[in-house]
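In what follows, structures are represented as structure tokens.
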Structure I
Amino acid sequence: MPKLKSKSGAKKRFRLTGTGKVRMNYAFKSHNLRKRSKKMKRQARGTTIMATPDAKVVRRHFLPYA
């Protein structure tokens, strides 16, 4: 079997933690920020852990060897 390729977009967006969870950036931070509440902008700093069902898809299909 040939090796599977990782999705290059996923390589730039996701990292794995030491325990194998998928770390990601928050969404909705690039423009139209005047509409967003201060609370939302403050809480969306940094990174977060992806939900388990979504992380399963990322690990299986987008980053097969991560």
Structure II
Amino acid sequence: MRKQFESLNAAELHCPRCRVLRPVRERLLLVLPHGEMYGYRCVVCGETLGTREVKNRPRGILGR
């Protein structure tokens, strides 16, 4: 089975403080040796709603 998506980004998430689905802003939190970690915040109240980790793809012999 082939991969359909390399990565997904959230556009809206449920905010427990607002109690409804809200648009989110993604922000880089950490640069890790194996990738990067991003955080999602509600654009209305600023509540942290989650994180996602993007792993670096392994490079081939020629570094491509």
Structure III
Amino acid sequence: MKKLPVVTKEMLISEVVIKHPQTAPIFLEHGLHCIGCAFAKEETIAEAAKVHQIDLDELITSLNKAIEK
């Protein structure tokens, strides 16, 4: 049975970092340095990835792997 992802593209950046603090370095590694800024409270992961031209699928995979550890 395929495991469902914990993090999805529709989630807010702040929501993910608060629930799973181990994801903060992953956001930073992918170039999303806005994890503590005002936008993070209202911006979805998908929106941020688009603005920063980051591969969304790769980011989501990395975030979920960090949570699985």
Study note, to complete from the structure: If distance in nm of label points 7 Å out along Cα→Cβ at positions 11 and 43 is calculated for I, II, III, the one returning 1.1 is structure II
Review point. Hey, helix-only ellipticity at 222 nm (-39500 (n - 2.57) for each DSSP H run of 4 or more, over all residues; to 500) derived from one of I, II, III reads -13000; which structure?
Key: III
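No value in this document is a laboratory result; all are computed from the given coordinates. Remember, predicted model here, so these are calculated numbers, not experimental data. Cβ atoms are built from the backbone, for glycine too; each structure is taken alone.
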